[in-house]
Structures are given as structure tokens and as C-alpha cells.
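Some structures to go through are shown next.
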Structure P
Amino acid sequence: MAQMLLLDGRTQELVEGSVPDGRTLQSLVRFFSVFADATRLRILSALAISEMCVTDLSRVLELNQTTLSHQLRFLRDAGLVRTERHGKVIFYYPAGGIVNDIMLKGIEFLGY
């Protein structure tokens, strides 16, 4: 026996057309996975205040440079941070204000 949907046909089509799939879904999963790691959140929070090099980030966040470099590479590959070279030093900064907005919305949602 076939189950009947309580949705009207228009709403069903709207839902089916709006739920992401394929590459879009995988991109969203990767994007939001960034926010599932405490170290990456700390890095993004620090960079929201000021661009920094690995040495400064390492000292401020009390992380070893290997861990920090690994996480910065992840953030760069995910498109959330960018780099700018000044001589031999590479500075990291947020790719856009939207990342900080998302973090602030999360804090707001949690009621902090």
C-alpha cells in the first residue's frame, strides 16, 4: 500500500528542488566541518581580530607550529583564509567577513 504525502504537490516540488545534493552538498559538508574543530575555531577567531603569521598565531594560541600549519592549510584549502607574503613571512587573514558572521550567529543561537 502506497503512503500518501500530506504535502501538496507544489510544496513537494519546492522541497525536492531546494534540498542540496551532489557537489553542492559535499561542499556544504566540507565548509561546515571547519566549524567542528576547536583549534580551527580558535584560529578563525584570532584572525578575525588581526592578520597574523604562523609564529604569532602559534604564540598567541599556544599551539605548536606543526599543528597550526596543518590547520591553516585545511582552512586555506576550504577557502576560509587567504595568505599574503611580506618578504619571507606569510600572513594569514580571513577570506571574508561572512566566516566571522557565521561564528557570531552560532554564538547568538547558543545564547551566549
Structure Q
Amino acid sequence: MKKTNLYQDLNYNEYKVAISVLFETETTKEIRILFKQGQVMKKHQTPYPITVEIIEGKMNFGVNDELFHLKNGDLVALDGGVPHDLNAQTDSIVRLTLSKQDSIQRVRNVGL
């Protein structure tokens, strides 16, 4: 069993999104991304499918140049290779589920 709390140790960064690994399972990596209002993750894509959940806040989520307005509780699944970007409209907590084969460093590089 693995256990964590999405609200524990919330350390927002004024200059870039704050990315932390919550835990890894045999098949996934669970990531928390903290956004201050106005912070972005530029357009990128992953080689593997992902799931994005808005735990708290409001995000503009671009997918293939179409804009979606996401809020608390919204959940999005994307196939690998789909270009997407995020822009925080408010301070936000986002949970990202990655494939075990995907790289945490890749996510951190996008968040710079």
C-alpha cells in the first residue's frame, strides 16, 4: 500500500511551477504540480498516456490548439503524442498520473 496527502507540504514557488513526486506504483508515477496564478507549462507532449486532475483551482488547458476551462474535480485523459499546455487562472493544485516508463525529469523540464 502507498499513501500520501495532496494537501501536505504545499510549497508554491513564485517563479515556476512546483513539481513533486507523491509516489510510484508498479505501473504509474503520481505527481503533484502547484501553480501560482499566471504560471504556465508551455506546449509539450508525452510519449505515453497521462491523466490530469484539477484538485483545486482553475486552469486553461490547451489541447491541439483548442482551449478548455478546467476547475476543481475535472479529470482529463490524454493519449501519448497529444500536444497540450496549461495556464493557471488561479493558484491551483494539479495531480498528474504518468506511465512508469515516463520521466519525471521530462515533466520538470516543461515546468521551467
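Only the coordinates and a few stated rules stand behind these numbers; no lab work does. Please read all numbers here as calculations on a predicted model, not as lab measurements. Cβ atoms are built from the backbone, for glycine too; each structure is taken alone.
Suppose helix-only ellipticity at 222 nm (-39500 (n - 2.57) for each DSSP H run of 4 or more, over all residues; to 500) works out to -1500; of P, Q, which structure was it derived from? Value -1500 for helix-only ellipticity at 222 nm (-39500 (n - 2.57) for each DSSP H run of 4 or more, over all residues; to 500) corresponds to Q out of P, Q.
With relative contact order in percent (Cα under 8 Å, 6 or more apart) derived from the coordinates and found to be 33, which of P, Q does the value describe? This value belongs to structure Q.
Among candidates P, Q, the computation of FRET efficiency 1/(1 + (r/R0)^6) of positions 12 and 60 (r between Cβ atoms, R0 = 41 Å, to 0.05) that gave 0.20 used structure P. Quick check on the output: 3.3 is distance in nm of label points 7 Å out along Cα→Cβ at positions 36 and 84, derived from one of P, Q. Which one produced it? Clearly, the read-out refers to P. When distance in nm of label points 7 Å out along Cα→Cβ at positions 4 and 92 is computed for each of P, Q, the one that comes out at 5.7 is P.
In this comparison of P, Q, the computed figure 0.98 for Cα Rg over 2.2 N^0.38 Å is attributed to Q.
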